[in-house]
Structure I
């Protein structure tokens, strides 16, 4: 049985409903300032139903979903997935300089 819906498309973090039903990310102590793009949320809605609040979200490529950024020269931990020699996916954490982290969306192009 279909339900009532009011689907809104969000073009980016500047859209009116971009941060509806998304909590602010907690500062974990290693990062210094809120991300200027996502304002500390780490993600935003790309599509949201204002009746049921079901949504599709996009992760902020600038802060890699952390909601916080490094303002000094400390390396930034960026999670990534690599293939093992056996062909299985494996989670790894890469430490990169702040400037590299800003230009590498999602850490997909990094090597361990």
Structure II
């Protein structure tokens, strides 16, 4: 995964690192669906409109490298894999719930204005 992290005084900014780790159009929807039980790559195509195989594969690989998800090979011929959230992924889901709640507040304020 390519990430551009600013370093000041030899320290990595944790917020910027976190944002870089989950950046990408499809990572948050992928994590969200994994949290709700989707495990096989083919299941994502019906749940996430517009995602293609190449992009899905790349996003899954990046999240696996970041420790957000685990990949398990369930069958070799034909190849079948499943993904699940790690404890790091579960922590991310908790943060996403907070972000979702904040988004709901923003939407309500926009409606009231």
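Read the figures in this text as sums done on the coordinates, not as results from a lab. Note that the structure is predicted; figures quoted are calculated from it, not measured. Cβ atoms are built from the backbone, for glycine too; each structure is taken alone.
For the read-out FRET efficiency 1/(1 + (r/R0)^6) of positions 49 and 89 (r between Cβ atoms, R0 = 35 Å, to 0.05), a value of 0.95 was computed from one structure; give its label from I, II.
For FRET efficiency 1/(1 + (r/R0)^6) of positions 49 and 89 (r between Cβ atoms, R0 = 35 Å, to 0.05), the value 0.95 is produced by structure II.
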note = Output -18000 (helix-only ellipticity at 222 nm (-39500 (n - 2.57) for each DSSP H run of 4 or more, over all residues; to 500), calculated) maps, among I, II, to structure II
